[in-house]
Structure I
Amino acid sequence: MISDEILPISSNTGRPLDGLLVVDFSQFLAGPYCALRLADLGARVIKIERPNGGDLCRQLYISNLELDGDSTLFHSINRNKQSFSADLKEPAELERVKKLIAKADVFIQNFRPGIIERIGLGYEAVKGLNPRIVYATVSGYGNEGPWRDKPGQDLLVQSLSGVAWLSGNGDQGPVPMGLSVADMFTGMHLAQGILACLVRRGITGQGGLVEASLLESMLDLQFEVLTTHLNDGRQLPRRSQVNNANAYLGAPYGIYQTLDGYMALAMGSVPRLGELLGCAELLEFTDSKRWFSERDAIKAILADHMATRPTDHWLSILEPADVWCADVLTWPRLLEHEGFKVLNMTQTVRRANGAELVTTRCPIRIDGTILTSPTAAPKIGEHNRSISQEFGL
């Protein structure tokens, strides 16, 4: 049996991407999230930044909270990286960066279409410097079409992708997700493409171009429901008017208020729930087709009934009966629960000056090892001298 072992990424743990060099020109979230995951898996990531200001995400606040001059958002997504500052408009500095690229394995960028080519670091130019490189690029909407030059921002992409019509109740307008899901999923997809090209390179010696866009990632995220729409006569999704959790699933699927909190109910038999919960009104819905056609009526009955008892009361009945259900936790309750604590999902990272931050760790385990890193996000240009000396820049 493999035991869970917690080792820092800086130790010699034989991580899958040990020895891999990534030069990351991206900023904000999608590209840096991809680079973060590569770093977690052992790659060395050198973040190329402007000397003045650096990555714009350094000043992108989600709660007006900062640490050591940078936003906590920047810290959380750029831990365990090095920073090399360079003004790419200056020929001498651009040449130094090109020398670094020539020795790299992966190149990541998310400039707006056309800009990286004007700088002189488009795919063909970089391929000329380093034929084995895996060149990865993030865009908002791809490199063609009428949206090509629109800002690739998460809320805008969610809105254009149709996903905002899946959340919230039926009497509400569009409701975006409460996370930057377009950025996060695009970063994941980009990392998958990079890893696939690295495997191919290991077999054939050939590098490659990896492209991912926020819009395509949001469309892929909706593969189940969008496929349904494409094959059901193009019917629009119909959100439940009562406790909607999925526009395409029948009752009882949703989150219900109890006497002292909230409780989630997933798929299950409506009359069986009626028996277990002592709700006679639900017993008549024996035809599973009615769980869809009369979804709102069923959920309204259930909502009224669930509000009469505390969450723990309902859980004590439903969980032993193997009904799919769960408490709805707040963050404070989650963080104190043994189910969270046993995962060791947080770590403390520190800068050289002692500034430290508690953040999440990589969610992937390799050979039973939990991947952590004590290294915090870098200051702008913090590693210029050491990188220049190491690579002869």
Structure II
Amino acid sequence: MKFLQDILVVDFSQFLSGPSASLCLADFGADVVKIEKPGTGDICRELYVSDVVIDGESSIFHAINRNKKSYAADLKSPDDVSRIKKIIEKADVVMHNFRPGVMERLGFDYESVKQLNPSVIYANITGYGENGDWKHLPGQDLLLQSVSGLAWLNNSSSANPTPMGVSVVDMLAGGHLAQGILSLLYRKGITGEGGSIQVSMLESALDFQFEVLTCYFNDGGRLPQRSAVNSGHAYVAAPYGIYKTEDDYIAIAMADIVQLGVLTGCKPLTVYNDKKDWFDKRDEIKSVLARHLLTNTTSYWLSVLEPAGVWCSKVLDYKQLTEEDGYKLLNMEIVVKTSNGISIKTTRSPITIDGRTLSNNIGAPALGEHNNEIDLKFETGVEPEAVSVQ
């Protein structure tokens, strides 16, 4: 299913935020041309967050750049710049995630690109926006989680602020940029008009917290207080959190405390019949529950709570998750293959349309792999497969 067939995206972005947006477009069938620096390419090729190296490059690069084309070009070389401009003249979308001022210095800012292609859609991600004292700060995920208050919400009150174990702000910003691009592609299809889209990682991180920020704004400026015991959400009453059992862990979301006490046989919980206490005395309640849950196994507690409609679940690691039937039914795993013949297992797009998932088996490109193909197309106007080789 190629919903964005014939849509050409010129992607200058690196790392995770921008490439996650262009990955979404590639999954929808867009032709994504990744502009990379000769010799080294996208810095993400060497961004080793683990010891998993695939075909000499980081696993992250392969995960987030599948189904794209690589065009190696020196943005300070007049010849290379000339070739890129020919591609941009035909592009539907041009995108990047450089700090403010970088693309202006390179001559590929919105106004310059619009002179080459008046109907272009120009999209960019910054760390903190285009203005103000923060605009030149590094837009790195851990830093954005920290400055946006997100890390401060995590963990219990006695623990240090704790970041999430995934580059969540990068992915949020990429998702927002993709949404904006799709919106302008729709408008362009109707009116022929292009436009520009700006997303900052900080705004994306704040939007992610709209629930808790709305509470804060309307609560007299009182800061949310993380629970001291099994904290799961700063604004949610007991029993919300993850608890140790006799053999593992169990997650329990919102529940009637008195009912929970009856179901689990924890009589001390049944005295908390004032719902206001479930928040005001949540640490006290959670401490009682935590001690009681240690007396039996996770599977036992699930067998008691699930039939009664209590919102609870196992707490799984990746090995346990991938062995579950609920996971297997999703068919989230795909195998992509690079031009070097390397097979890589990764995850597919989470979107299903008309009963069909968005999936392909094309791996991430080698650096500059598509230079000849792209040069031939944009210098001659002929698709490579249509050229007769004598």
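Readers should treat all values here as calculations from the given coordinates under stated rules, not as data from a laboratory. Note that the structure is a prediction, hence the values are computed from the model and not measured. Cβ atoms are built from the backbone, for glycine too; each structure is taken alone.
Computing FRET efficiency 1/(1 + (r/R0)^6) of positions 40 and 264 (r between Cβ atoms, R0 = 41 Å, to 0.05) for each of I, II, which one ends up highest?
Of structures I, II, the maximum of FRET efficiency 1/(1 + (r/R0)^6) of positions 40 and 264 (r between Cβ atoms, R0 = 41 Å, to 0.05) occurs in I.
Out of I, II, choose the structure whose coordinates give relative contact order in percent (Cα under 8 Å, 6 or more apart) equal to 16 when calculated.
II
Figure out for me which of the structures I, II the number 1.36 belongs to, where Cα Rg over 2.2 N^0.38 Å, for residues 128-295 alone was derived from the coordinates.
II
Suppose mean count of other Cβ atoms within 10 Å over residues 184-191 works out to 13.6; of I, II, which structure was it derived from?
II
Here mean count of other Cβ atoms within 10 Å over residues 280-287 was calculated and came to 18.8; which of the structures I, II was it taken from?
II
By the measure mean count of other Cβ atoms within 10 Å over residues 24-31, tell me the structure among I, II with the highest figure.
I
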